[in-house]
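As structure tokens, here come the structures.
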Structure P
Amino acid sequence: MCYDIKATLEAQLLRAKRRNDLQAIEEIVEKLIPYTDLPLHHVSGFTHPNMLIYTDRSPEFPEVATWGLVPHWVRDKEQLKKLWNTTLNARSETIFEKPSFRESAQNHRCIIYVDGFYEHHHFKNNVYPFFIQRKDKCSMALAALYSEWRNPKTDGVTNTFTIVTCEGNSLMKKIHNSPKLKGPRMPLILNEDMEDKWLNSIKSTQDIDELKVVSITNLENELLAHTVNRLRGKTYLGNTENAVEEFIYDELVF
């Protein structure tokens, strides 16, 4: 699963900085960021924040989108509300089959850039949050899907997205041990060479399987994790820089 992330402004500028596109950097900062909830030191997808996505139709300049994919066939806001919390993630194994995702899987793929993600570990009937990031602290490109939903009453258009997940690697197998799940999950993390392939040429689950193998193998020794303060409840620090600071739980054996 991937319900909690960190996404700073710096991560959103990665593609433009690779190309040394100073105009794109300026426009992103001045024209797009004000319409988002960035920076997000910690955010839960269940709050449906507005973020930036790089799409197959606009691979070098991002668009504003809301987390939680809304398929085009949703009838009204009531149906949207019932569906929204179930489309924060899309399992890579079934995106070409599920009605909520199959059209986006075929025609509307995108990437979001994050600094890292949070996951919970279960130990002796308690839950402990971890922050997972690259060892080099560079941002991550996550495979995602997007969809435009047109409100039939107002004719207004909402751009939405979901994060694609895959089987967890060895690190996530240690952390993501929820008894409610059949196995550990993690976001499908794309290296630089895989980013354009995801946007341009994914045709089937076999293509995705190839990406998953590369992702899990390449990241096997490139991720690190540490425990952080609670992400829910009275001691939650909120969307602050302190959210990712290491917090030691003396009772936790990991």
Structure Q
Amino acid sequence: MSTLAGKIAVISGGTTGIGLATARRFVAEGAHVFIFGRRQAPLDEAVELIGRNVTALQADAADLGDLDRIAMAVRDEKGSVDIIVSNAALVEQASIETLTPDHFDRTFNLNARGPVFLVQKLLPLMTRGGSIVLVSSAMHVMGVPGHTTYAATKAALRSYARTWAAEFSDRDIRVNTLSPGVTDTPILDSQVTTPEERKALVNMYLSMIPIGRLARPEEIANAALFLASDQSSYMTGADLMDDGGVGQV
């Protein structure tokens, strides 16, 4: 029997990269997935790639009204949710000298505020024995110049997992963080403006990674499947570092 047979999952940022790979993996294991993102064209492309058992909704993971719409759509179509994967995030590098209030607010609103209210609004629909996966980053345990806001938001997710694991224990809802290393996704492209800059950025990261390569989104999706499924039934409040060793040595 498939690992997630009959399960209902909601995945923010499910149109590209880790979110899309996770959605495809969950559907392959028997789940129905709700994915959402801000742009319709990538949503349409994701639906075509996933192929079946997917509901795509145009929504901003930082907008509380949009999150209300997500919760209502899940309630109206399926009535409950078993798995939440909070994955939507952005990375904008800035030194402390160049960091602006707008940069700070934009990063925290999506990466740290959004997950709180995504979980809050879906929690009434969540079944006993459900699983919440907060996609953090190995950077939450590292000190990498230029990542003041990003690393702080990912550390916030680690704290949420601890708090919520205790808070939701009487409902048998498990909460864990998944902390990937540097993964070859479009989020890398968003940090540069030229192919030469991307190559330099990747080489900088490669110099730090013991395994010597970037992660593939499918590798992170495998870890998300583990945390979402009963394979990790005795894990809650934990942090799964699927990072190629970058945060370990």
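Rule-based calculations on the coordinates, nothing more; no lab input. Computed from a predicted structure; not experimentally measured. Cβ atoms are built from the backbone, for glycine too; each structure is taken alone.
Among P, Q, considering only distance in nm of label points 7 Å out along Cα→Cβ at positions 23 and 87, which has the greatest calculated value?
P
Match the computed value 19.8 of mean count of other Cβ atoms within 10 Å over residues 55-62 to one of the structures P, Q, and report its label.
It must be structure Q, since only it matches.
Kindly point out which one of P, Q the value 2.4 was derived from, the read-out being distance in nm of label points 7 Å out along Cα→Cβ at positions 159 and 183.
Q
Using the calculated result 2.0 for distance in nm of label points 7 Å out along Cα→Cβ at positions 191 and 207, pick out the matching structure from P, Q.
Structure P accounts for this read-out.
Here helix-only ellipticity at 222 nm (-39500 (n - 2.57) for each DSSP H run of 4 or more, over all residues; to 500) was calculated and came to -6000; which of the structures P, Q was it taken from?
Answer for the origin of the read-out: P.
I have 4.3 for distance in nm of label points 7 Å out along Cα→Cβ at positions 151 and 167, calculated from one of the structures P, Q. Which structure is it?
Matching structure: P.
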